[in-house]
Structure 1
Amino acid sequence: MTGLARQLAVWGCACALLAGCALLCGCSSVKERIAASHFRDWRPEQAVLPYVEFQGNQAIVRNVRNCKYFSNDVYMVDYYDKTIDLDRVEGVDFIVVPFKATPALAHVMISFELSQPGGTRDHMAVSVETRKQRDQDYNPVKGAANEYELMYVVADERDVIQYRTNYNNEDVYLYHTVAGPQDARALLVDVLGRVNQIHEHPEFYNTLTNNCTSNIVDHVNKIKPNRIVTDYRVLLPGYSDALAYDEGLIERRGTFEQTKQQAYVNPLAQRYAGREDFSDMIRRR
């Protein structure tokens with residue numbers, strides 16, 4: 001068995017064992033595990049779900065989140081509505097945030113590039129997350145035992161990127177994908193449809209089968225069947241950018257190591273924090 005195969009086998013066995021332990025340990029009531037719900041005492045930044053109104057060629061996204069952070073745990077929750085002309089969807093970026101303690105694991109997001117009149121660009125991020133109650137923190141073991149609901153956060157990049165780079169001391173890598181306008185639009189429409197699905201029908205998050213990475217893979221493979229292959233790097237999303245590089249899903253800037261180095265946004269995110277042109281400035285690398 002190769003070292004890579006051994007790592008994957010160990011990870012799979014560990015996850016199965018941890019999930020089984022979580023199911024037996026009585027982390028929450030049986031009633032909570034059986035039925036997902038939108039009605040719990042949510043953390044303030046996750047209390048409001050987004051939803052979308054489609055009107056012809058426009059999508060009106062309600063409750064785009066734009067939290068104003070003052071420290072890691074001090075923030076003001078804010079939302080706005082955003083009207084998107086679907087003909088102006090230009091591209092998609094892939095964002096990887098490795099976990100500090102276990103970099104083989106990561107949170108991944110996507111962000112859509114939208115052209116504006118006058119030649120400017122706008123960006124809207126989508127982050128698939130555990131929806132946590134006020135007294136909960138994320139734990140991957142509990143995530144395999146119906147401890148969290150799933151939510152789609154539609155957000156301003158000054159929220160989901162700036163929080164991680166400036167206040168939570170996380171590394172953020174932003175890769176521009178090779179998706180053209182047609183595929184980017186199809187992907188956005190599919191994602192927004194899922195936003196509405198979650199808004200209407202709550203689901204449990206699952207660390208292995210219904211998480212940030214698996215949902216993005218499902219969206220991509222829905223518009224491009226079998227575009228993302230079965231690979232251990234889907235299960236270990238800290239390596240998902242390497243998979244995207246190997247599969248030609250992201251723009252290459254030399255070797256993968258060179259591409260990853262250029263994708264690192266922390267210095268620019270810290271320099272241009274809070275600016276209206278934050279999204280443009282972090283892409284000037």
Structure 2
Amino acid sequence: MNTGFHRRECCPLCAAEDATTLCELPYGEPPIAGFLEDFYYGRIPPERLQSESYRVARCQQCGFIYQDPILDDSGMQALYQDWIDNAQSLRKKQAAKASLFRQYAGQIQTLLCLLPGRPGEIRVLEYGMGWGYWSRMAQAHGLDVTGFELSSERREHARAMGLKVITELPPPGAHFECLYANQVFEHLPDPAGTLRQLCARLAPQGLVYIRVPDGRGVANRLQRRGWSPDLDAIHPLEHINCFTRKTLIDLATGAGLSLVRPPPRLNWGSLLNGIKREIADRYLTTHLLFRRDS
């Protein structure tokens with residue numbers, strides 16, 4: 001039995017129906033078949049994908065790049081519960097270098113500079129918390145953190161570390177002063193609708209911090225050289241939305257958010273690297289902060 005797929009009838013960002021195909025390759029043939037076999041350690045039964053193709057489209061109206069078709073609900077469940085090796089994912093997080101946790105701490109300190117009140121008064125929702133390590137760092141800074149996560153295995157791990165975890169969003173209302181989503185929106189079938197739902201739970205003038213893979217140059221690469229495994233921003237099956245800085249800002253604007261320039265964080269011990277990071281974060285990357293307009 002083949003895994004189900006779902007056709008995206010329109011652009012998931014602006015809902016326009018006119019799109020251009022940038023790349024199309026059968027899942028059951030090289031090079032995609034070999035890549036998926038290696039990346040998922042043979043956990044995907046080959047016959048499950050044979051009837052469909054990996055297709056990358058670009059909206060002619062807004063320029064957003066996305067995969068179409070995508071896995072349906074049953075396919076997504078198989079992908080994230082069975083095909084991805086969760087044990088290896090956890091080991092990778094547990095073996096992370098100190099630089100990752102310094103990065104988490106820096107992000108949280110930036111949020112504290114932009115949010116009024118004491119840390120214990122700031123309610124944060126991490127949407128797609130994974131194993132919970134960012135939330136634990138935020139909790140260590142005194143923030144009132146709640147994590148939303150669909151994977152039962154990851155929820156259990158986060159709860160074992162003493163974190164609050166939910167599987168359903170609260171009703172609309174001012175439940176949180178900040179929403180954080182790291183490497184989440186590239187996976188969502190309806191990124192625009194999801195962000196609107198999240199913003200409906202955000203306090204007035206609340207912050208939204210979104211981090212997604214950077215899709216700069218992906219369209220040109222696909223058109224000039226075709227698909228290659230290093231194009232992580234448009235990873236087959238998983239990264240079904242490919243954001244540039246412009247399209248990420250478009251996503252946020254459509255949900256009633258405005259771009260926020262974060263305060264600089266410079267360290268005299270590595271001033272040059274700090275300046276490079278500041279320039280990239282302010283003008284190039286897809287790691288952006290937004291504020292709710294009302």
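What follows draws every value from the coordinates through simple rules; no lab data is involved. The model shown is predicted, which means the values in this text are computed figures rather than measured ones.
Some observations on this one:
- Test item: relative contact order in percent (Cα under 8 Å, 6 or more apart) calculated as 21, pick one of 1, 2: 1
- Among 1, 2, structure where Rg and Dmax of the Cα atoms in Å as derived comes to 19.4, 59: 2
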